[in-house]
Structures are given as C-alpha cells and as structure tokens.
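Read through the structures below before going on.
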Structure P
C-alpha cells in the first residue's frame, strides 16, 4: 500500500479530510508515529487505526497541532487589548469570541485574562474554544502549564493569574479565567460553524493547509463573522487579496470584515 492509498483510507476511518493538509506534513507525521510504535508499513498502520482505539487516539494526537503559548506575539495581543476589544465593546452590548483551533487553551485563556485586565464584566462576552483533538481539550480544561507556554506572560500577570505548584515545574491557572472559556471538539474543515462571531482567532493553523483548503476555510470563517468583526491570524500568515473575502487588513495579522 502506498501513502496515497493509506491517506484516503485513513481519512474515512478518522473522519478527517487528510487531503486538506499539506501532504508532506501528513506523511512525515505518520511515518514518525509508525517508527515510535514499531509499525512496519501503511497497511499495518491502517489496521491499527481500524481496530486499536488507543493507537487511533495516539495518531490523532500526533497529527494535530498542539503547540501554543500565552500571549504569542505579544505586540498583536497588546493591539487586541488596546484597540480591537474596546472598539467591539463600544459597538456591541455583548461580543462573541471564537478560538479555532484552540490547542492547549493558551490562546482563549489569554483572551480571558485580557478581559479581566480591562475590567469587562463576564455578561459582555462569550469565549468558545474548538479543537479536533479530545486529548488536548482535556489538557486545556486542566489549566496546567509549564514554562514554555508562559514565557511571554509578564511577571505581574503570572503572579496574578497563575499559582506555582510546589515541587513541580507547573503553574495552575486561576479558576475564574478557566470558567470564562467553553470548549468543544470540532473538525474545522468538515463540521458546520455557529454564526454571529465578532472576533475569530485562527492562528498558526493555515500554514499546515493546502491552498485550496485554506481558501475554503477562510470563506467558511468569514461567512459566520459579523459585519465589522475581526479575523485574527498568526504573525507568519496572511491573506492574498483580502478584499475578495470582504476584508480589510487593519494591523499585522488582523483583518476587519466590511460593514
């Protein structure tokens, strides 16, 4: 069995469109997991995906993008705090914010911290966090983070919102921050989206997708973004001709949907 045959069959078993991701990355991740589990060939790997729930979970966890950190690219989150959130709250009584994919929860929790720092009452915002990987969602709900996830958190915020666990190199996030965020499992490529978002964060995800899937996913996101809302990408990502989606680039990786 060659890799293309494996990819098509695995897509059916996993209910994920693996063809939507850059093929070299899918193959590299698959091969590294096979080496780790002493799997000899793609046929054996496919059989394990069909019949071994633990291996299937390991494959999904290995395949999905689970690296994230609080305040990643601090300048952009400073702009979000000082410019975009106030603009949205001046226009709306309540704003809906969606982090997709959310990975280990660092990003949606960062938004919650910003809201608390701005003194915004919880009645004025909702935060939803979505990811394909059930295991990483469970990790996010635990609210435990190491130094690598917290390297951009200023000391005053670290002391205010995190508690160092004795004898461990881990920090427990404040329960009030954790209670701000709702989590859900979602396949962003195939599943339907809720509507009426004022701010959508989909950061450092598009770099893994094919050009066609990136276009389709952008259209899906923008279709559920309210007029005047913002689409927030990673600092290394950008949209060619954002006007085709009804967007205007405002600042670095922020795009505003036309009213």
Structure Q
C-alpha cells in the first residue's frame, strides 16, 4: 500500500491515537496535516513527519473551517480525513455540567460533520476519499457516568453511515473504528476519574471496569488502531464503507 501523493488531515494528532495515525499515514507517503490545540507538541511532531501543523480549536466552527481552508490552500486537495480529536468527562447525569455536554458534542460530533462537509467537495471532484471516524466501543454500548461522550460517539456512527451512503457513488468511503480502551493519555485520565466516581483504586478500574467485559485482557496500543486506519485508506478496503468496525478485545461477543 502507498499513499504517495495523498493529503491527510488528522485531528487530535499531538498524542495518542491521532499521533499514531499521523505517523502511520506519513510512513505510507502521505502529506499529513496534524491538528491539535497543543501547538508546541503538535508542531514538533509535524516537523518530524515532514507535514504541517494547524493549531485549531475544533469546538468552534471557525476552527474547523480554518483547518480545512489552510489544508486546501497549502495542498489544493484532501484525500483522507481522520476525525480523532476528543476527550472524556466522567460524571453522573444529575451532576453533568451543561458546558461539558456542549463542548463534547461540539468536538466529537459537530466537528467531524463540519470537517467532512468542508473536505467533501474536493473528495467528490477527484472521485476518491477516505473519512475515518475514531469512535469507541462506547459508540455501540453504554456505561454509566459518560453521557456526553457516549451520546457524541453514538451520533458519530450515525453520521458515518449517512455519509457513506452519500459518498459511495463518488469513490468516498466513510467508516468508524470502535476500539475498546486504548493506552493513551486520555485513558490514563479516565482511570483516575473512574476511580474517583466508583470509589475504587486505579488498579481496580483497569481490572473490574475497563477489562472486565473483554476476552483479551489487555489495553490496545495506539499503533494497532493506526494500522487499521491505514488499511481503511488502502484500495484493498475499497468495499468497506458505512461500517462501525470493532477493535474491542471481544467486548461485544457476549
């Protein structure tokens, strides 16, 4: 597989899954635009990968538009969009802050819609595009204390399926990757939040909450998700679209 001559946008690319995806796509020859709010770290990784960095707050529409515009101004096109940016907030519904709800929906559902919308015309004209939405196993199942995150991720699967139906005739595939817990800074923060919410130790969070439903008792590595994303960009994956693809260690096999 090669992505020589292709342009890819990856959001939330300063760390974790986003960084792993940016590294993997760059290794295949893509020109990668890394987007994040962490300007210092994101710019350093962009330089290392020979790509570009755009500091963008994707919770606001102007940030989404600027990311798309700067990419199109620099390269004239976009072939691959990886919507990965996100974060977690753990709280019971009765205490869930309204501003956190608004921010999570904006970042993890509205931003993927807007970026897809802004990249769509160029993908449509060139008759080739790959939109990969990094969802979560929580796009398919629920857990307590995660109303905002789960609502956004469930919506992301709906967006994925709708866009896939509209993009098929233009050579655009749209898929969602739904991993279980991945070893990222976001998950490290979740461990602490879950420990507090459930009044248990961090070790018990990993054993009794994160890995309890799984057949394979380990965390997923970011590079494993990136490898799957790279495959979905290949011609070999051209028949896969509109799918919510699990990497769940057997979580949903029960």
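Comparing structures P, Q by mean count of other Cβ atoms within 10 Å over residues 16-23, which one has the largest value?
Between P, Q, the highest calculated value is found for Q.
Once mean count of other Cβ atoms within 10 Å over residues 32-39 is calculated for all of P, Q, which comes out largest?
Sorting by mean count of other Cβ atoms within 10 Å over residues 32-39 in descending order puts Q first.
Could you figure out which one of P, Q the value 52, 35, 33 for Cα extents along the principal axes in Å was computed from?
Derived from Q, not from the others.
One of P, Q was used to compute helix-only ellipticity at 222 nm (-39500 (n - 2.57) for each DSSP H run of 4 or more, over all residues; to 500), and the answer was -14000. Which one was it?
It was calculated from structure Q.
Taking distance in nm of label points 7 Å out along Cα→Cβ at positions 96 and 216 from the coordinates of each of P, Q, which one would give 3.0?
Corresponding structure: Q.
Rule-based calculations on the coordinates, nothing more; no lab input. Keep in mind the model is a prediction, meaning the values are calculated, not measured. Cβ atoms are built from the backbone, for glycine too; each structure is taken alone.
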